[in-house]
Structure I
Amino acid sequence: MSFKIAMECAARKKDSSVILALDLISGSRTTLLSKSVELLKKVQPYICAVKINHHLVLPLGLFDGVRKILKTANKFELLTIMDCKINDIGNTNRVIAENYYKAGFDAVIANPFVGWEEGLQPVFEVAKQRKKGVILLCYMSHKATGEGYGQTIQELKTKKHASQYIVFAKKALEWHADGVVVGATYPEKIREIHQILADKVPIYSPGVGVQGGDVQSAVEAGASYLIVGRTIINAPNPASVARQIREEAHMRK
């Protein structure tokens, strides 16, 4: 089963399109691990997957603390995504992907800026071998994202001018990516990219809540999954907020 299909199944089974961004950043190593596990236990009924960034990998260790978090996620039938934004030469990218998959992650996020040949091709090869997923960055959620992903470029093949994120959306189709990341803070970009991808490549939208992204706008524009971090993590009752976001997303589909 491909990661794309596995995500669809998880979303149906959990009746949720919400992905928890487990971005805890303060506390000792022991505290970070215990908080992560406890948070997962509280919100797991209302989410379909969990995304981990370097916030936890660096202090906890990939094959130590992080693996324990992944096992907890697996226990609750949650898929796991490593937000490593792979962005190096092919040989290095291959090793990065192999290690994250070996640790237990179901998918990795990669940056299409490095291109295909001797860039992301090895990542997709490893993913195919291991039946894992690759999600491409298309348009991030922070304010300065337009400085890179929003630039107007000249396409190498056609020599036509186009926005960088449009080219990346087309790459996602060409490379058979399992998803693309488009910030919920830019619903107009979600809508534009969704017109290219249709139902072939799902859109993962971070930035709901604290960063200013809106559930209604993102879902109605075409987001398949909502990646939510601080809005849930920092809430007095994380489970209640996760449930509320899930229900609001249902109402807008």
Structure II
Amino acid sequence: MSEHWQNKLEELARRCHDGARVVVLSGAGISAASGIPTFRGSEDHALWSRYRPEDLATPEAFDRDPELVWRWYDWRRSLIAESAPNDAHHALVDLAAITDVRVVTQNVDGYHQQAGSQDVIEYHGNIWAVRCISCTFADMDHRVPMPIPPRCPRCNDLLRPGVVWFGEGIPPAAAQGADEVVSACDILLVVGTAGAVYPAAGLVTLARLHDASVVEFNLEPSAITQRADLYVPGSAADTLPLLLEAPA
């Protein structure tokens, strides 16, 4: 690691040890080291490579062919179940032992909680959650594989994944919670997100408006890089733990 990065990370570590309030905005890139393909990555399972996520993760796709959509989600659930949180997730848990850390994640895999993070706002829902399209039934379902398409145990109508699809709004509680913690933070760590999807990408602007420092951990420069105070290149599984190793 260059002296430049060493100095910057040491400064960041000192601020954390001094009690800086940290919010982490995480995206698909943080789970890539766990073997979970990103929505916008170039690699995918051969069976699903001919589909765009935008063609499957929509209410219209579910209305048109719920079995197809559920087979895709069942495949994604199996990938998540077969893997585990990586060093980036665990580094954030360790950071929370030093200072106040809140996580706002665009991911639906549940890895932050599995690693041990306590304060997690799931901006786009959770892939293990299911809810009925007709009645108020909602629950967590960790079966892999699961019956396709799954049926509501209360009314026998279809269950859908408890995630936010393209064209749907962010759950109000998640949106409000994210706005509140970002508005109050001293440091926003942007980890593994391209900053291409709104309104999540707008949280960076919100942090800047409230004079928070923005630090980006990403494999490649993104739409966020020019607005960040520091850009740390590389896999988050390699770079986030360096923050803990830097002498405070």
Structure III
Amino acid sequence: MTATRFQDKTVFVTGSGRGFGAELARAFAAEGAHIVVHYNSSAAGAEETVADVRKLGREALLVQGNIASLADVQRMTEKAFGEFGHIDVLVNNVGDMALEQTSWREMDEKVVSHTLEVDIKGTMFMIHEVGSKMMTRPGGAIVNIGSQVVIAGSPRAPQYAAAKYGVIGLTKSYARAFAPNVRVNTLGAAFMETEALKNRHDWKSGRREVILQQTPLARIAQPKDMVGPTLFLASEESGFITGQFLLCNGGLAMVGA
């Protein structure tokens, strides 16, 4: 495997001011990519990501905005294409998990609306605006960071499972719309032990131990475990894969033929 799969390509990673998004930005840069670093509220973290990318000898552009706002997405898209001329890869990493919710019994209209707005509407805006411009040249790839929750469901926050299922619909729809120049796929990510997950009430109250017991590979995924599959879906190595959902969860749920 070459260490420069993304040499001089431009990769736009949403939510790259912290957590998994920041790790992805560094990983793409390490393989030769220039990075559009996006954040909404994590300004300090985003500046750190930009600095890390530049330390690797790659270019970095910082953009800020709410992906659930079409105007913000259009502004960020124009800025990114204005700076680099093109985008080769878009990674839709931003998602809302309704972290403070502990049970399906906690029905809060604002929480439900926010989850659906960010995860479905925001992802759709990003795919639509960035992908439309990517279509002018072949070889583009869009990777949506989904979740294995669409297999297992979520008795904690049903709207989160619904939203991530919606992302699969977007993936299939835009894979057809953007073909053959731009591929669109979703990574079905496992529970990633980010700081946000570690601080979740149910995770600290026994959920972690249950998931660990049920996972054949006998460990909880770290963000780095999801980096490789994401880069694979973004690279030419997956050049004949589009409209698909790649499950990466340590065997927690085994589905398929």
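Quick note: the coordinates plus some simple rules give every number you see, no bench work behind them. No experiment lies behind these values; they were computed from the predicted model shown. Cβ atoms are built from the backbone, for glycine too; each structure is taken alone.
See the values below:
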item	result
For distance in nm of label points 7 Å out along Cα→Cβ at positions 215 and 239 computed as 3.4, the structure of I, II, III it came from	III
When distance in nm of label points 7 Å out along Cα→Cβ at positions 87 and 111 is computed for each of I, II, III, the largest belongs to	III
Distance in nm of label points 7 Å out along Cα→Cβ at positions 31 and 159 - highest-scoring structure of I, II, III	I
Distance in nm of label points 7 Å out along Cα→Cβ at positions 143 and 231 from the coordinates reads 2.0; which among I, II, III	I
